[in-house]
Structure 1
Amino acid sequence: MKRFILALTLLTPLAFACAQTSPQTPPTVAPVSQSVTIAPTSPTVYGPSSVYISFIINVHDWIHVDESAGILIKLVDLFERYNMRGDFYFTAEVTRRLAEEHPDVIERFKNSDMTISYHIRPPHPLYSGFDSLLQNLNDDELYQALLDYETHALNLETGDLDRSQPGGYAYVAQVFGRNPVVAAAPSNDQRIKDTAQRVYASLGAQMTILYHEKGTKIEQPYEYVNGMLVRPSDFSVTRATSIDGTDNFWWNFMSKPNADEYNPTEMLQSQLAEWETHNYGRAPFITSLIHENNYYRSGAEAWSSIYFTMEKGQKADPLAPPYDLNAPDPSKLRPPEEQQAVFAAYEELAAYAAAHLTVVTSEDIVEMAK
C-alpha cells in the first residue's frame, strides 16, 4: 500500500491524559448570541509539535439495536487496545433501546474511559424540517419547549413529548452517569439554535457543533458561542472528493477493487502533508467521523423511510406525523467480508494515530481551551 512521506517523524506527540470527569452542577449561562474567540493557551503543554485527532462515532441505529450493541463493544475494545479514547455521540432513542435490551453495553461504557456526547435525530424538533412547533413561540416559550424535549421522552410516532418518561440530553446523562460533553443544535433557524445551545449549557454540556468536518479558524481554533466551546475541526477523515469530484465515504469502498484510493490512513497522511506545506504555525485538529451503522449496513439510515420520502434510496422531504414505524428499511446488511474490511481499515487508522498523533476527545479539548 502506498505511503506518503511526511514530516511527521519530526512531530513528536506529547503525552496526553485526561482524567474522567463526573457530572457537574449545570452552570448559569448568560444569553450571549454572538461568537467569542480566544487564542490557544498553554503552548508549552499543547504546542505545535502535536497533531490532534478525534475519533467520533455517531450512535443512532435504534432499529438494529443488536448490531449497534455488537459494534459498540468492539469499538471500545479497539480503543482500549491502543490506549486511546473514542468520543461516542448517543441519541436518547438508541440509549433507551440499549439500556432496555443490552444493559451490558451501558455498563461497558460506564466502566470505560470513553467520552460520552449527545446528538439528535428526527422527529426531534431541532432537526431541520421538524421544527414547525417551535417557529411561533416567543423566546421564553421556546426555551421551555426545548428544555422539555431535553428532559422528557420523544414519541417516535407523533414527534410529541412523552412526559411519563425521561428523555433527551438529561436521560443520556442519567443512563451513563455523566454529562455528555457535546450537544449539537443542528437547526437552521439561528434563534432556535441559540436557544438550544443555552439550554444544553444549562444542563451541563460544554461543547457545540457549528460545522462537522472543517471550518476552524486558523488564527483562532478555540471559539465560544452561547457559553459553549465550538468543536474544532480543520479537516476530516470521512469522505474523499478528490477521486471523482463527488462525496464518497471511505467505508463504502473497502471491499472494492479501488479500496486503496479510499484508504482512510492514506487520506489522513495526504491531508497532513498538505497542511504542512501551508506552515500555519499551529497543530491541526482532525476529525475522524463515522456512524456505528456504517460498519454493518449500507445505504440510508434504517429510520430514514419513517421520517422522510425516499428518492433513489436517499432521504428527500420530511414526512408529516403520524409516522409509520414499520416503514420498509432502506438500509442493507453488509456481507461479513465487507464488514471485516471496513473495521480493518478503521483499525489501521486508529493504530497509525495512536503511534504518530495525539488522540483527543471533546473532553480533552475543553481542558486544552481553558
Structure 2
Amino acid sequence: MDFRPATDADEAAWQAFLAATPSGDFLHDWAWGQVAAFDGQPQRRFVVGEGDRIVAILAAQERPLMAGRTFWYVPHGPVLDWDAPEARSRLRAMVVGLRNAAGRHGAVAVKLEPRAVADDAATRLLGERRLRHRTETLQVGQTRVVELADDETLIAGFDKDTRYGVRRAEREGVAVEMIEDPADRRAIDALHGLVRETQQRAGFPMPAIERYRVAWSALAGAGRAAILEARREGELLASGMVVIEGDRSYYLFSGSRREEKGEPKRYASYALQWEMMRYARGRGVRRHDLWGIAPPGAGPDHPWHGVGLFKKGFGGEEVVWAGSWDLVVDPNLYRLRTATGMMRGWLRKLRR
C-alpha cells in the first residue's frame, strides 16, 4: 500500500475515484483546488494506492500560522470506501503517511473532517487511530439530502406548501433556464448579485465576486457545474449553482429577489429548486445535497431557521455530521494553539 503526494498525472484517476465514492463531495474535486488557492489556503493532495489503483484520496488546505508554521485542514475528507474490508488498513496508511508529510512541512496538526455520521464505519475506524475527536466542524455541521426519484414520487415527498409553491410558480409564468458555459460571466455575476441581496437581508458577510468567478470557471470548465436561473417575463427572480460529482449533486450558491410590498409572490425559488433536482437527475444523480441547514433543535432566532424550513419542505433526510478528528503532529504547539483558541472564545462570550 503506497501513500504519496498526488501529481497532475493523477487528476483523471482522482476524479474517477471521487465520483465513484459516496464519502466524497466537491470540496475534494480537483478543480476546487483553484478556489482554495484563491482563499490563500493552497491544497496539498495525497493518495493511497494499491498497485496502479487509487483507493483513498485527501486534499489538505494549508492554513498559515505564526513563525512559518501551518495548520492543515481536510474538508469532508479523507475520501475512501469506509465499508470496504480494507478500509482499516487504508486509513492507517493515510494517517501514518499524512503525519510524516505534515511534519516535514512544519504543520502543527491536521484536522480531518469526513462526511461521517455518529456510529457509522468511518467514526468507528477514526476512533481507533488515536486522533483527537472534536464535536465542532468548520463546514456546516448538518445538511439535508433528497433521493431523486421520478417526478411523481419526488414531488409527493415535498410538504404541501412546497408542492403549492412549485405549482404556483408555474401558473405565475416562472421559467427556469440552465447555463453550462464556463465563459458565461453574466450568469455568475448575476448570481452573485442575487446572493449579495439575500445575504444582506440575513446579515451575513458576502464573499468576493472573484471567488464566485473562480469557482464557476473551475467547476463548469470541468463539466461539473451549472447555473439555473428562474425568470418571469425576462426578469431574473432567483438563481443557483449546482455541482455534480458522480451520482451526487450539491446546491452550492443561491439567491433570490424579494418581492416589493404589495407585489404578488412568484415562488421562483421553489421552481428553481424543483428544476435543479430534475436537471441533476438527468445527469445521473441519485442523491441531492441541499448543503446546510440550522442545527437540530435551533429555534426561530437562528439565522438559518428560514432557509432550513425552506429546504425541509423538499423532503429528504436530515444528516448531522459527527465532528472532526485532529491528527496532532507537534503536541506542544497544538496545546498552545488550543488554549489560545479557548481564551479567544471566552473573551468573545465576555464581550457579548
Matching task: 3.1 is the computed value of distance in nm of label points 7 Å out along Cα→Cβ at positions 50 and 146. Pick the structure from 1, 2. 1
Suppose you compute helix-only ellipticity at 222 nm (-39500 (n - 2.57) for each DSSP H run of 4 or more, over all residues; to 500) for every structure in 1, 2: which one lands on -10000? 1
For distance in nm of label points 7 Å out along Cα→Cβ at positions 106 and 266, structure among 1, 2 ranking highest is 2
Structure from which 26 was derived, relative contact order in percent (Cα under 8 Å, 6 or more apart), options 1, 2: 1
For which of 1, 2 does P(r) over Cα pairs in 20 Å bins from 0, in percent, calculated from the coordinates, equal 28, 61, 11? 1
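Any read-out appearing in this document is the output of simple, stated calculations on the displayed coordinates, not a laboratory observation. Since the model is a prediction, treat every value here as computed from it, not as a measurement. Cβ atoms are built from the backbone, for glycine too; each structure is taken alone.
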